[in-house]
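There are structures below to look over.
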Structure 1
Amino acid sequence: GITPSNEGGGYLSRLVLRRTLRLMRDLGIEEPLTELMKLELDYLKSDFPEINEKRDYVMEVIDLEEKRYKETLNQGERLVSRLSSSLKKEGKSQIPTDDLIELYDSHGLPPEVVEEVAKEEGIEVEPPEDFYRRVAELHSKPQKKTEKKSKVPTHFDLSELPETELLFYKEPYKREFTADVLWKEGDYVVLDRTAFYPEGGGQPSDDGVLKSNGDKFEVLDVQKSGDVVLHKIDSENGVRTGEKVKGEINWEKRSAYMRHHTATHILLGALRSLLGDHVWQHGVQKGEESSRLDVSHHKRISEEKIQEIEKLANKIVFQDRKVNSLWMDRNEAEKKYGHSLYQGGVVPGRKIRIVDIEDWNAQACSGTHCTHSGEVGLIKIINRERIQDGVERLVFASGLPVLESLQEQEQRIKKSAETLRTSPDEIDKAVQKLFDQWKSAKKEVDNLRSRVADLKAEKLEKNSESFNNIQILAEKFEDGDSDELIQIGEILTNNNKNMVVILASGKTSANIIAMAGEKALEEGINCGEIASEAAKSIEGGGGGKPELGQGGGGNVEKLEEAIKMGVKICKKQASGDNNG
């Protein structure tokens, strides 16, 4: 099935779901969409039993999408209100189509909902007839992927060369081999046979050395062009066409790639087994110390589920299952294993290479692998992140790198325990105790700051200036951050609803805030505008809401000037002169 996301088919599925939810809203249907879907699945299950098998997954995805949609609507309505206010200031009376598309595409707000909110602000909404087609086209167009440039120089003519014999498939543990040099140009060499694996399928190329007539040349890179394998060496004057060479693989690196490649297949099998077969490989990159696997999934994978996945994957490792690599006719392979073979994408050719971990996972794969799962060693997921909506990235290691990672963690725990003057076994209790002490100390500091703010506010209140129907208080402090200034401002504006407070502070950088009480707001005061104009004097910027504005800048010396500008703007607003 498709996992709803913000790309391609996933986006179209989300679009369909959200349009359905919008229609239900318009028709006054209050039941959750999952209840309607249950009826639909019951109706379809006799003709499409495979859909009913995915019932739990379908219900979970729809429920999650409905919750996300409602959250998006609540957040998005505030955006429409702000946009409408901005358009009114610009003298516009209608929301542009591009903004409508952005509101729907990024925030899930259909034009009908936008119209409801905008109407209250006196702004019109007129979506084009092809609105939803335009939105769909944004995500249905094929993504322009950056073409991976071939590392092989384009001027090479390899058309007359025979297919290179690939020894790493026949003898995956072969570390040394002899071969004839068929062709050479610059620092590139083609052999009649090779055990060096060329880069491909998310697996880096092997490196090692070529030996010839007592000389040794580093193999820096290996690439495949058609059926020919090219070796890039560190010399243009080394080997010659027609002579025999001896190749030696960097076995430590190759074996790490083999373990990580087989571990990738094991881990993917565990993910599909525990999360569902909607999980699909989205991307992969093998490394020497660690590898990454990107998979499609509709929500974040919990820590508890990660531990289950690790346990299941390592169970397969410890069972030492046979890993079979075989060439099969494509049709036979698809008939036997299904299209889940193509986790890394559909591979070309009538014959395809299948890597089959016994009774666990089978994939079309051109990489190098262990012959038994036990060779992989312990598999450990060391990091995970959400790289985009609907795609989870797992970074993992296997074999010795896992031991090294665990040892590093152990050392960090020991050092932390020493710092906290406790044992590693008691570190969690020590951290909790320290955190509780910090919370208690912070509470005391907050109480003290609140008391100081009360005292400052009490002292400052006497310095306010009456102007028309408001009180204006402007003051500069040598120190104090914006949070402290806001705290003082809240006290003053709560005590006097007619009060407008303009406060500034700074030593190395300048802060300025403006706040207004309820009655001052009724007189036309806009603190966001006050802060914005005042901040220009300190070579900075600002903004905010009518009741609270904040600004900052780098020129502390002009704070007094900024305060005066703030007072000037405030008086203009109170006089009804908002045009400058």
Structure 2
Amino acid sequence: MVNKQKSPYSKRLLHLISWAHWFTFFNIAAAILIAFIFLDAEGVPETGISKLYMITTWVSHMAFLTFITFVLTVFPLTLLYPVTRFIRGAASVIFTIVLTLLLLDGFTYQQLGYHLNFSSSSQIIELVKDRFTEKTLSFSGIAISAFVAILAFELIMSNYAWKHLRELQQRRYPKVIISVLLACFVTSHVIHIYADAKLDYNVLRQDNMLPLSYPSTAKTLLTKYGLFNRGDYVQRKNSPFKLANGAPSYPMLEQQCKALQPRDYSVFLILNDSNLSSRQINQFDELSSMRGARLLNHVDNANQHDAWFNMLFSLPTLYLNDMQEQDATPMLMQQLQASEILSSLTLINDSSEPNTIPQWLRDKFDNTEEHSDISPFVFAERLNGLDKGLHVFYFQETSDYQYELFVNALLLAQKQKQQKDVIWITSLGNQKETQVVSAKPSLLIWPRMSADTITGLTANMDIPTTLLRYWFQCRTPYKQYGNGTNVFRVRDDRVFANTVDDGLLVVKKDKNIIVDQQGNFESYSTTLDTIISEDSDFPMLIDGVNQLNLFSEMNKVEPQQQGN
């Protein structure tokens, strides 16, 4: 009696499981086909063994992921509730979602260089939003069509496998295909073990190519993106980060901006080689006749010399040597020269140590002065009598008393002026390595601009960008000449990256990623002032690398243009 009662259940269960296997088999083929997106994004490898690895890992890995999806979802449901319509419908929905996510993951990998993940969700959402905004009809049509096509495929395969199950069970080719998949699985792992031992870059660069595949190393990833010398990578040497193909020529000021004249006020940029405190920023803001915008998450991770380059060129230190070889003029200085507006640099140093300002920096300004104290500038008549222009005051090895006295004098002098000037108060560079990851509180006083506290990530690279946009009304796209952004419109999810003396630093909100030249990886919290993780956050690192390469990508010369 018991056996007879269980027999129909067992038959129905075995029938459903057999159907589910065939349904999964068809989805393996679909997943392999969709995953070709990742291969296309990666490009064709150079060597025969790396090509073999790409093909075998592509086929076997996607087959494995699809089968695991069946094991973790459809198979348990079949055991728990073996109702035909429910299982077939649920399986179709599950694999529709999985293949749609795979398609979205491929799109993300092509555009951003990494897979779907929570830490970079804001960048992924922004990417999709941008595509819908730029190409509303075409992108929406493609997205909807892809989803409908996947759903239709699932329903058709579900129905086909159910109606032709007995016929399919008699076929012999599935055993051959399974043997091929197993052979690909073993081959890909053997090749990867060999590549690990021999440090075969052509194979190892494919790590993390497919979703949930081998985790890459920081050094492999940086070599892949052209920031680490490939020869040194293969020979296990350490070398400074640099652009593999060199930097493009620095752009010239657009014709439409050459005729522009700035607003009828000057810009005072007050810099200190020591970090400013929140107390000082609050004190200056309270003394000002206009409420300023407090930059609470302002960063500057360069040394004293490199920080000048970052600020004037709005570029990472990675480009410093190339720009000096080109004898390039920063975009802001080009605009000042075209508009015949004065630029001056005043150095205040009350110590016996000589100024360390490089000659290339002095050459960028019309006038350069050096003083041992602030006595020439404590009177309102002198400060208000300066010609309209960009006036940079740099305090090096100077006491807080002199610095604060000068800023107070400047703010008090502004109260006598009907047309107020822009005053940007911040620090420049880091005297100690421990200061690299710390926030640098700053204050921006801009007449008739919103004075709300700015909590988004800002940097000294933003100074030229903001001045060109609001002082001159020059609308040249920011990305064409640097990595800066408009501080009044900074995004909450902004990623900032720069190369430092011993490696690479990427900042996003409170999190800092530090990668040294040996490829060692650390995550640091500014708020907690401690290391929070030693795990590799590769999506954030890739976002940072993309920021470093942004200027090169925006200004690269196409091969046909080079030949003309």
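Which structure, out of 1, 2, was relative contact order in percent (Cα under 8 Å, 6 or more apart) derived from, given a value of 7?
Among 1, 2, the structure yielding 7 for relative contact order in percent (Cα under 8 Å, 6 or more apart) is 1.
As an exercise: distance in nm of label points 7 Å out along Cα→Cβ at positions 217 and 297, calculated from one structure in 1, 2, equals 3.3. Which structure is it?
Derived from the structure labelled 2.
Taking Cα extents along the principal axes in Å, for residues 241-336 alone from the coordinates of each of 1, 2, which one would give 58, 37, 27?
Corresponding structure: 1.
Tell me which of 1, 2 gives 3.2 when you compute distance in nm of label points 7 Å out along Cα→Cβ at positions 193 and 401.
Source structure for this number: 1.
If Kirkwood radius over Cα pairs in Å computes to 27.4, which of 1, 2 did it come from?
2
Just checking, which of 1, 2 has the largest value of distance in nm of label points 7 Å out along Cα→Cβ at positions 225 and 513?
Once distance in nm of label points 7 Å out along Cα→Cβ at positions 225 and 513 is tallied for 1, 2, the winner is 1.
Read-outs throughout are calculated quantities, based only on the coordinates presented, and are distinct from any laboratory measurement. Values in this document were obtained by computation on a predicted structure and should not be read as measured data. Cβ atoms are built from the backbone, for glycine too; each structure is taken alone.
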